[in-house]
1. Given a computed value of 26 for relative contact order in percent (Cα under 8 Å, 6 or more apart), which structure among P, Q, R does it belong to?
2. If you rank structures P, Q, R by mean count of other Cβ atoms within 10 Å over residues 58-65, which sits at the top with the largest value?
3. Which structure, out of P, Q, R, was semi-axes √(5λ) of the Cα gyration tensor in Å derived from, given a value of 55, 20, 14?
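Every number in this text was worked out from the coordinates using simple rules, so none of it is lab data. What you see is a predicted model; the values in this text were computed from it and never measured. Cβ atoms are built from the backbone, for glycine too; each structure is taken alone.
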Structure P
Amino acid sequence: MIRGLYTAATGMNSMQHQIDVTSNNIANVNTTGFKQDRAEFQDLMYETLNYSAGQTSQTTINPTGIDVGLGVRISGIQKNFSEGDLKGTSNPLDLAIEGKGFFQIIMPSGETAYTRNGAFKLNDEGTIVTGNGYEVTPQIVVPDNVTKLAVGKDGIVTALDPTGATINLGQIEIADFINPSGLNPLGESLYMEGPASGGPIVGNPSVDQFGSMRQGMIELSNVKLVNEMVDLITAQRAYEANSKAITTTDTMLDTVNRLKR
C-alpha cells in the first residue's frame, strides 16, 4: 500500500506539469507567432513480482508475469510548429511567413535567434527591428525619403524614391531546421539553435522548402482555446483521481493500524 502512495504522487506531480503547460498555452493565446506546447509522459520502471514464462510445473509455464508499475513522469514538452492563422493589419512593416521558415534576428550578444513574429518596426536609423529593438538579418535600412515600402512574396524589399523610381532596399532571408522542435525557446517569441534542431538552412522565401512572405499580415498563435480547455479539465480530473488514490490508500493504512484494537 505504501507503493500506491508514491505512485499516485507521481501522477499528481505529472498532472501539475500538464496544467502548467496548458496554462502557458492559454496565457499566450493572443501572442503573435506563439507556438503551442504539448506535455508528453512516460510510465516509470516496473517492479517484477513474477517473471513471465516462469516455470509452473515440469511441463508448463505461466503465460504472463506480474509487473507492478511505479507511476509516471513527464518525458518532454513538444513544440507544435504548425502555422497559425494570418491576420491582416495593413501595416507595411508587419510580415508573416506562409509556410515553413523563421525570421533571423541578431541578439545583443551577436548570436542569431529565430522567430515567427513578424511585427517589425524601424529604429532611429531606419533599420528594420523587432519590437525589442533587435535587428533583422540581413540588415535592411529604409531611408526616410522613400514611400510605398513593399515586400514581395520572395522577400525582396523595395520602395519609391523622391523621383518616383523603384529602388531595391534588400532581401529578407529566412531559415529552416530539420527538427524545429529541437530549438531552444528564449521567450519574447524567439528561439535559439539547439543540439537537436540541426543547423539552420538559410534561403529566400518562396524558394525550395521555404514559405512565402506576406506583407501587411501577422501570424497569430496556433493555440486552439477549446482544445486547451479540454486538456485543462482532463488534467484536473486526473489530478483529483490521483489524490483520491492517496486518500484511499491512507484509509486502508488507517484500517490496518486499527486491527489490534
Structure Q
Amino acid sequence: MDLGLKGKLVVVTGGGAGIGAGISHACLAEGARVVVLGRRSENVLAFMDEMLAAEAQCELVEAHLEDTDRCQSAIAEIQDRFGDIYGLVNNAGVNDGAGLEKGTVSRFEESLKKNLIHYYALAHYALPSLKRAQGAIVNISSKVALTGQGNTSGYAASKGAQLALTREWAAELLTYNVRVNAVLPAEVMTPLYRRWLDTLGDPEAEVKRITDKIPLGHRMTLASEIAAAAVFLLSPTQSAHTTGQHIVVDGGYVHLDRALT
C-alpha cells in the first residue's frame, strides 16, 4: 500500500532509539525524508551509522528539547536545510518518576519540560511549514494518560495533556487541512524500558508478570507496531479524513476485561 509519503519531510523527535527509531524506519520505508531531532547518544549514533550505511534519506539535528529557544532554532535549521516540514512526530520523553508523595514541585516542573512543553513548542514553530504542506502531527502519548501508574505525576500530566492538545489542535487546524492524531503505547520493549527492568532483582520475572496481563498474545507490543500506526496517521492518502483520534496500540492491555488474562 502506498501511503503517499514519498519525498515528504518528517521530523521525529527521539527518532534514533526505541519507538522513535521504529517510526523513523517506517517513514523511510515509505520513501519519506526523515530528520531525527533530539540528543546525541550511543544508541542514536548507532542508528545514524546504520542509516548512513543504508544510504537512507535520514539526517540528525541535535537539540535538547527542554530548551524552547533551541526548539525554535532547530525548526528554522530544518526548514532552511531541507524545506517545508510535512509531518511532525512528537515522540521524545521519559517516564521520570516525578511523583506526588515523594516528589517536589521543581521535579514536577522539570518533568513537564522533558515530556510536554516541547510538544507545543515544536508544533508552534513548525506550524507555518505544516500549513503550507497541509501536513500532519502525530503525538506519541501513553496508556498512563488513561490509567495512571503511581509515582509519576509529571509524566502522567504530560501524557494526559498531549491527548487534550491532540484534539485541541485538530479543531484549531481544520481550516488548514492539517491533521492531528495521537498514538498510545502501553508496554513496549525499548532501551529505556530495558534499563528500568535491569534495576530490578529479577527482570525476566517482571516481564512475565507484565505480559501475563496483556490479553492479545501475552506479549509486549513491538516498536514497529507503534510505528505502523504512526506512519498510517501521517499518510495524506490513507488517513486523509482521520483527525483528533487517540489510537491505543497495546494488545488490549488498557480496554479489555482483565478476566481475559
Structure R
Amino acid sequence: MAFQNLLIEDSGAVRLITLNRPDKLNALDRTTLAELHQAFDQAASAESVRVVVLTGAGSKAFVAGADISEMSPLTPVQARDFSRFGQQLMTRIEQLGKPVIAMINGFALGGGLELAMACHLRIAADTAKLGQPEVNLGLIPGFGGTQRLLRLAGRGAALELCLLGQQIDAARALALNVVTRIVPSEQLSAETMKLAEQLAAAAPQALRGVLDAVVIGGEAGLQAGLDYETQAFALAFSTEDMKEGTSAFLARRKPQFVGH
C-alpha cells in the first residue's frame, strides 16, 4: 500500500522503511505512528522479508522527536492515549521477531531516540546527535524512553539524559551502549546494508529465537529466562534450517537457509 509519510523499498530480503517528512525533520505525528504500525505489521507477515532497516529521509535527522505542534494542545487523557499508542509501536518493533536496524543519519531526539532504542541494533553516523530533551518542554519521555534507556545504559545514564535534556554525540552514545556502533557518515548506508544482508543470510527461526530469548526472556528473572532459552533452543531442532546448518558445518560448506 502507499503511505503518506513513509517510503518502503525492498533489496532482496532486506526491507528499508524511511520516514519521509524531511521538512519536519521526520517528526512523529499520529499519522506517521499509524503508518509505522501498518508498515511493521506488513514486514512481520511478509515471508520474503528477513530484516528491516529503519531510517529518516534527508541528511539532517533520523527522527527529531514527536510533532510538538500536534502534541501541545492535547488534554491529559489525550496525552495518555498518545503515549500508549507510541509505546505500542515501540513494543511492536521490539517484538517483531525479525532483526530491525535503526540507521541513525542525524538527529535522534525525544521520540526519535525512543524509536531507535526499540530497534535491535542501532548504527549511527559519526555526526549523529541523540538525546531525550522532553524536560526542556516541561515533559518527560512518553514512548518508553525512561525504561529502554534504563535497560540499555543503566540508571545513571538514563537519569543524566532525561534530567538534563542535553544532546550527546555518537561517541558518547556508543560509550553508553545507546548505539551499537558508529561509522563515518558517508559510509552509513553501505555499512548498514552490509550488516542487514549478513543477517538476512542467517536462519530466520534462529534469529527469532535469539530475539525472543533476549527481548522477552530477558525481562523475566534469571531462571525463567533460562527456561525460555531452553524452549527456544529445543524448538530450533524442529526446523529445516537447523538440519541444513549442522549438515553444512559437517560437510564444510556454506549453509543455504530457507526460513523453515
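1. Numbers: P: 26; Q: 21; R: 16.
Among P, Q, R, the structure yielding 26 for relative contact order in percent (Cα under 8 Å, 6 or more apart) is P.
2. Working: P: 9.5; Q: 18.5; R: 22.4.
Sorting by mean count of other Cβ atoms within 10 Å over residues 58-65 in descending order puts R first.
3. Numbers: P: 55, 20, 14; Q: 28, 20, 20; R: 32, 20, 18.
It was calculated from structure P.
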